[in-house]
Structure I
Amino acid sequence: MAIALRQLWQRLSERAPAGYRPGLTLEKLQRNLGLDSFEVLGPGLGRFNWAGQAVQVRERCEAQLLMHLVLSEFSLSLPATGQGSAHLELHHSGSLRRSGLRVQLRQGEPALQAELQRRLLADSALLQALMPLDFKRLRLHRSDGQWTLTLEHIGASEVVNRLPAFRRYIRLSPEQRQHLLATLQGVPALLAGL
């Protein structure tokens with residue numbers, strides 16, 4: 001019985017939720033960013049150039065019971081010099097107030113985690129951008145000679161509720177826009193040579 005319910009929930013969560021309008025959140029994000037290089041590649045998928053890098057943005061739906069979230073996920077691909085695969089996540093530390101950043105190793109060598117943490121603490125400009133940045137997830141994945149940064153911001157997202165019916169866009173504020181763009185500019189130097 002439990003397996004059947006889990007399979008049913010998995011099938012339901014793979015479908016796009018009712019009320020999801022592909023591209024709507026991306027269109028609002030495009031206005032918040034205000035970049036001339038932003039181009040829409042398809043429904044819920046876009047790209048813009050920043051600091052010599054092509055940044056891809058995609059909408060990601062997260063279904064809840066009577067609501068769903070449409071989140072903006074920024075990704076950036078960079079060359080990697082190290083071999084093997086690795087998966088790391090960055091999190092704010094501190095329970096009530098942000099007191100720092102920590103690197104958590106999900107897969108790979110512990111030496112890589114220590115080196116990334118050391119580099120992060122040494123890069124004051126990147127720290128100044130990351131500390132106030134309201135991100136939900138920030139992942140670094142290395143495989144096949146390439147790093148992939150995936151950053152999911154809390155802003156630039158939409159909450160769609162079915163009961164009571166409402167739709168709210170959480171905009172990317174000008175301050176958060178600056179921190180986001182500074183982070184996307186600073187990460188290539190952080191990962192150079194790793």
Structure II
Amino acid sequence: MREGIRQLEADGLVRRSGRRRLFVSIPDTSQIAPRATDAMVLSRITFLELWEVCREVEPLSARLAAIHRTEDQLVPLRANLIEFRDAMETGRADYEIDLAFHALIAEASNNVALLLTRFPIGQLLFPASRHLKPVLEQARPREMAAHEKIFDAVERQDPDEAELWMARHVADLKRGWDLVGLPYDFEINPFVST
């Protein structure tokens with residue numbers, strides 16, 4: 001019984017209040033997504049498989065963010081752009097900042113189904129861009145420009161423009177992949193450095 005309760009807690013399905021009281025809870029994205037991410041890695045998911053889904057989900061995410069975002073959700077997005085620009089100017093790695101930008105756009109969509117769908121894909125695909133940035137000098141400035149255009153459209157609540165710029169941004173990732181000459185069947189595994 002205790003082991004079952006521990007598992008329910010680990011799964012985010014129950015939480016404790018005090019030492020004895022248990023309450024049913026809804027697991028959040030951070031509790032669910034790692035399992036989906038692990039399943040994708042174990043299934044030997046490829047760049048192309050992730051990119052094909054990303055090509056559909058990320059523009060939708062930006063469109064919905066432009067429609068449903070709140071003023072409060074713009075604050076961390078604005079801060080993310082500043083942090084990205086600083087990282088770019090100082091030569092710091094920006095993979096986590098990029099990942100955070102896409103997660104913040106998805107959160108601004110205020111659509112739980114979309115959040116749960118895109119999180120594991122983003123966790124795998126966007127860090128894979130580390131294979132491109134050291135080789136392609138134009139990658140970081142293009143990425144920064146796209147993030148600014150997406151943010152601007154979301155801020156102005158222009159769903160068509162937000163969707164368009166996110167689609168261009170995702171297409172740019174594949175273009176960069178092609179320029180570097182990486183194969184589409186490249187297995188995405190964050191636990192293996194290549």
Structure III
Amino acid sequence: MNIEEINREQMQKGKAYKTMLIFAMGSIVMIFAGLTSAYVISKNRPDWLKDFDLPQAFLWSTLVIVLSSVTFHIAKKAIEKNNRSLTSIMLGATLILGLAFVALQFEGFNQVIKAGYFFTGSQSTITTSFLYVVVLVHIAHLAGGLISLLIVIYNHYKQKYNASQTLGIELSAMFWHFLGFLWLYLFLFFTFYK
């Protein structure tokens with residue numbers, strides 16, 4: 001195989017992986033479309049909490065996930081310029097911010113409970129149960145994003161990425177940005193659709 005054939009093969013492989021990722025993200029969108037549709041329909045129930053506000057931890061987690069998208073984007077741009085040290089720093093920052101996001105989500109749960117609301121059991125409400133399910137499903141998908149990020153960090157450490165080979169970082173960044181956008185949508189939905 002000559003270099004041209006190898007490059008063509010890598011491009012086809014990259015397109016196939018990106019297409020599969022887009023289909024997976026489409027499936028995730030359908031899950032959350034179903035959950036938010038059920039939320040909208042359930043809002044008309046007489047036991048719906050009309051005065052429930054999201055705790056502050058969810059606002060902070062939103063800011064953290066947006067910042068993590070910025071750091072991942074910087075990491076991707078840095079590797080495209082073969083700036084390995086900046087890529088390492090930004091990938092590490094993205095990981096720390098991703099873990100902080102999860103911690104803030106659980107802190108949000110604690111704040112809801114401290115406010116006297118419960119997610120399950122006889123004292124729960126349909127409103128808080130929806131919040132619980134949606135956030136946990138998002139965290140489950142974010143766990144996939146964190147695993148992907150850890151694989152990227154490992155491959156970066158093994159020097160598998162450079163200016164001409166960025167596919168792994170690109171795919172992981174696409175998924176990470178998607179998860180960030182999805183959380184931003186969910187946060188705004190829960191904040192403004194009461």
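Throughout, read-outs are computed from the coordinates displayed, never taken from laboratory work. For clarity, every value in this text was computed on a predicted model and none was experimentally measured.
A few comments on the model shown:
- If Cα extents along the principal axes in Å is computed and equals 56, 40, 32, the structure in I, II, III: II
- Source structure (of I, II, III) for helix-only ellipticity at 222 nm (-39500 (n - 2.57) for each DSSP H run of 4 or more, over all residues; to 500), computed value -22500: II
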